[in-house]
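In the part that follows, the structures are each spelled out as structure tokens.
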Structure I
């Protein structure tokens, strides 16, 4: 009995507290105003094939505001409502349903455990929610995201006009993301704790991948090691892992993971863990036989220098774009020095010729989504970084295997190095530092296999 109790306590310690969810809801409602209603629907269950569903994952916005993990739910936020501002519609407890699908939370626990002011059965939403909407000037929602919920919402509007004789019905639908997604950019201590946990688990998965990646094995065998570590630590993949050997690393979003690992090739692994819906995202590129060739190391050192310089730009008050700009400069200079680009770095940047080998951006927001929400530009200018934001830093060089403009020895080399970096009050914190990226350190680790 002792061990399960410890496991439950550990899980609760990782969770965001009910008080924090409540603070988020209050802050959002203050931004929306007392004449508004905010509606957030749970993610629907997705059918994989026949009667088999994909593993369920809650809508990130509903999770951010409630932590409620089940489908068939709608959160209504009603600023200024005397009988409670946070109302959840969800499934009732039902013995027959639970016999097949497991225990449900139900309306009582939605209040007692998830901090709702009130909760009603989802089957009663058509009778109850329209009356709550009446008299409000605006509806904040994700209109256009889920067609079924859109149709239901429009039905409530028609019903109000018909049954109330054209009473006070909201005249405006407003995109909820305009308010909510700006809040999600700033990570609390609890969120950063979860992201550190996700980063630690993903780091262990990458170390396992390095140990497993030997010539003659298949990419999917390395993927299996990654998944084993993630699941054994209570996490799930934040996205389908990329395990790309040799020329496959030049495919930016390669996910087939079916090829054989070959002696002399590099292996690019891009994989992250998700813990309680919060993601990590790590990329490393290493030699399958344990030693970088001269060309591989030359390009690797350019990418590493670009990544380190870019991380130095992840500071409070610096533009989000600064990391990419410095990475482009370092990579352009490196490619020119190695002869893959003609001329000088200024020309390569001005003409965009570096994009043949570095076509991507250097990073993105990270949080509840791998490519997390939030504007990258404000009033037409790059957004300034602030404490609590988390970004990825992931420059790369990808030399297409058929690029006849470069010497054959460079062709088919693909390299990406990626870390997750939190902006702190005085600088930054690399959350994913648990995986080595110095070439000598990687070779030493591989030599111990």
Structure II
């Protein structure tokens, strides 16, 4: 049993107790890819955070003690072992092994959920449940609540309020514990190996698809579950499409290759972007814009520190990017006027970062009491400025068109500043040229 998940449940139970609430946390449902073929199952992130259990058709019930002398309880509903079904769909943990393996207080068959749930919820005036993800489950849940509320002679409280998980579970997930950070560092290390392998392989005539396959191969062979999101392998002007995922064009000598790809390890994501010259040499225009983006990213990373607003990194990156666009003649100044008019949005149209954790765009509020949230130790953010000059933008000289650049790292807020989890992936332009030209990594520190 991994003690991390027991710690997560304990923290969740404490948060629930203060609200007089129980919590019903289902895992994800199978998703159909086409006809009778399903996507590979991936557990719901809230459920995984609390259990570390990867089987489908499972539900966790958390019951905090609300009276003196009572004890907290965690009840896991899961599939029973059935040999005939396991032959077709794989091994199951089963009820007998669940308590010891996962550290829950009670294990029951999923088939018993809706008949047993009313009794478990008696005594709680609130229940945490996220609706809108599965219609059949929502209907069954509402029927349980209706049945409880219609029992007029019941003397115990029954749920009269349904709470969303976000203010409770998602706030807990925002702060990563040391065991979680160890997993995220593994994901970052695997991502680093994959990106370096891609840099060594990329050359004119190689297809984006081949680089995509190489990234996935490196993720899997080094122990990741696979990519944390659909890989973006964008050569040349394809990099100006922010979520380009076709990955089906040949790489061309003289263009840049933008790779946005991160490994997922034990359901924790990494999220990394690098842009580099396919032939090992930046053109003058590519290098000019690359230097602007890199300067913006380094300045923004310096603003990831305790007490800084989450928005500080974006605001810093925006000033550096806009100043660079003015310097190279793609925008007209003065700087403050360009920022106020948002004329930069033709070339930079997204934010500079987001939370990172079990989800690539992880949960947690960005605004607290009407103001941008202050960063605190244990939070992990991405820092990802970019510049994108569309290939059909006739407002700029032709030499700039079709250049797309983004540089992204995963950054942990520490008590004294920050730690760049993905620092091993090269981004210095001179280092990138040497690596891409010769296939030899000079300095990955």
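Only the coordinates and a few stated rules stand behind these numbers; no lab work does. Everything numeric in this text was worked out from a predicted model, so none of it was measured. Cβ atoms are built from the backbone, for glycine too; each structure is taken alone.
Numbers at a glance
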quantity	calculated
Distance in nm of label points 7 Å out along Cα→Cβ at positions 126 and 238 from the coordinates reads 4.1; which among I, II	I
If FRET efficiency 1/(1 + (r/R0)^6) of positions 46 and 382 (r between Cβ atoms, R0 = 41 Å, to 0.05) is computed and equals 0.70, the structure in I, II	I
At a computed 0.20 (FRET efficiency 1/(1 + (r/R0)^6) of positions 54 and 78 (r between Cβ atoms, R0 = 25 Å, to 0.05)), which of I, II	I
Among I, II, structure where distance in nm of label points 7 Å out along Cα→Cβ at positions 86 and 406 as derived comes to 5.2	I
Entry that produces 21.0 once mean count of other Cβ atoms within 10 Å over residues 38-45 is calculated, selected from I, II	I
